[in-house]
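Structures incoming, each one as structure tokens.
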Structure I
Amino acid sequence: MTPDQYCQEKAASSGSSFYYSFMFLPADQRQAIVALYAFCREVDDVVDECSDPGLARIKLQWWRDEVGKIFDGTPTQPVALALQQTVKEFNLPLEHFLEIIDGMEMDLNQVRYQSFKELKLYCHRVASVVGLMAAEIFGYNDHKTLDYALSLGLAFQLTNILRDVREDAMRGRIYLPADELAQFEVSEQDILAGRQTESVTRLMEFQAKRAHDYYQKAFEQLPESDRYKQRSGIIMAAIYQATLTEIEKDNYNVLKHRIKLTPLRKLWLAWKTARSEKRRSKGLKQAAA
């Protein structure tokens, strides 16, 4: 199995919404974004699948060393080998990879967040930084597109947090800010025990609105001139926003079960959005001619 095949299998087996957005990219960009996504899965799995925090820290440090080897030209792990060409072709900085690992390590050191300001740092490291690198791979002409990428990454992570409240609670983690739990008179025990009270529902509605606000902010920041180049992010957003809508239709019962879209619906949303963006781009070109 080649490094690229390893990354492809890693990405496809995850069933992530991100994978569906990669299907409409040119081959070189698709290879690069799949390798980047596979890297994120590898370091995330270290934290989620390793029951010994000490061992997980050792493994994350190994990944920091391996990232250094990518830039030195001496990597050994399949994902790292696949990333060699990506970092050269798309000018991805070493610091971004290390910041993603730092974000994953936060899960070993911190299972509660006192405020949204604290949570925002975590979201920046594990999602917005990934968004920055994805924007580099997709391409852009206007640097305002990087602001869009930061906001969109944050919106994705806030959606993940809302969707995965139950699953995270089972691991002893609560990403919802403690001051907001207090504001809505929700206790940690309500979350950990899966009690879907009216107060919990109001809290989740508040979290969903914040995610919606960041999606809106992201698209307000995206220059029209770069919109088609960034279509993969727009496809991801369509799938994530559909998930958010399903959570709302379910009256925010995220402590009872995990809302997820079927693979067929994700594929349909990806195709529909890709087609819409192509038409929009074609229309703009005709108007400018």
Structure II
Amino acid sequence: MPIDYQALKRRVFKDVEQTYTWKDSALYALGVGYGHDPLDTRQLRYVYEQDQLAVPTMPVVMATPGFWVKEPDSGVDWVKVLHGEQSLTLHKPLPVQGTVVGQLRVTGIVDKGRDKGAILVQERKIFDKATGDLLATLEGLTFCRGDGGFSEKDGNGPAGGDPSPLAKPGVPEGPPDLVRDMHTMPQAALVYRLCADLNPLHADPAVATAAGFKAPILHGLASYGAAGHAVLAACCDYDPSRLKSIGLRFTSPVYPGETLRVEMWRRANKVHFRVRVLARDTIVLNNGIAEIA
């Protein structure tokens, strides 16, 4: 069944409640590269229970509804979806442990045309159950490559639905102001998948090969976390309260064990960045922008 625009926009999602411990916070931190230098006490605070801090990008794995587009009544051709962009706004520092509530809604469905697919825009808010405080707001863009043309009449009308979201800015011209290399572990995907996404594409070589990859790939949101780690280290001195927002576009997959070079341009309280895999000289994350207090 094709996308039903009105039904998808009105779709009601149950609140997702998640209780997590300091160990869950440490596991996420390890999955995105914290603790790589065990003598760096700034990193240690994210993976060690003494005076522990929570990684500010952790909301991406908190109180998630799962891969709901796979449900038959969504109308989405789930086999052809790709995670295109991810943004996160932080309203308060994350508790190291506690219970959070996630609330999801579909905020936009853009019809790019029968041969161009559609864009699904989702917003998720994360609340602290104990206080009711809004901790974080996330926005994700999913490219639904098999679902374009849902708004056309008889297959011949113009594409429609909601207007396209604003494009994220490209990085500035000229050399970057800051560069930081992030070394991913060969087992990074096997660690990260324990935080949220158990898709076998990130663990099973046979599944990865069938999907056209030479080996299991790293989760896009794990690469996102590694980029956030670089920005936090280079621009915030590992102080999580200084990172106010971070967003980017996914452009190419990463294999666990590859080194990511994060190139950053500072402009007032904004940091523009992109990420390349050194061994392949391939841009894997682009149009990155973070707001720093």
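Of the structures I, II, report the one carrying the highest value of distance in nm of label points 7 Å out along Cα→Cβ at positions 101 and 133. Walk me through the numbers before you get to the answer.
Working: I: 1.1; II: 1.7.
Max of distance in nm of label points 7 Å out along Cα→Cβ at positions 101 and 133: II.
Using the calculated result -4500 for helix-only ellipticity at 222 nm (-39500 (n - 2.57) for each DSSP H run of 4 or more, over all residues; to 500), pick out the matching structure from I, II. Spell out each step's value before the answer.
On the way: I: -24000; II: -4500.
Structure of origin is II.
Say we calculate distance in nm of label points 7 Å out along Cα→Cβ at positions 61 and 197 for every structure; which of I, II gives the highest result? Display every interim value, and only then the final one.
Values: I: 4.3; II: 1.1.
Largest value of distance in nm of label points 7 Å out along Cα→Cβ at positions 61 and 197: I.
Work out which structure the value 4.2 belongs to, where distance in nm of label points 7 Å out along Cα→Cβ at positions 13 and 117 was derived from one of I, II. Let's see the in-between values first.
On the way: I: 4.2; II: 1.9.
Traced to structure I.
A short reminder: the numbers here are calculations on the coordinates, not readings from a lab. Predicted, not measured: the structure shown is a model, and the values here were computed from it. Cβ atoms are built from the backbone, for glycine too; each structure is taken alone.
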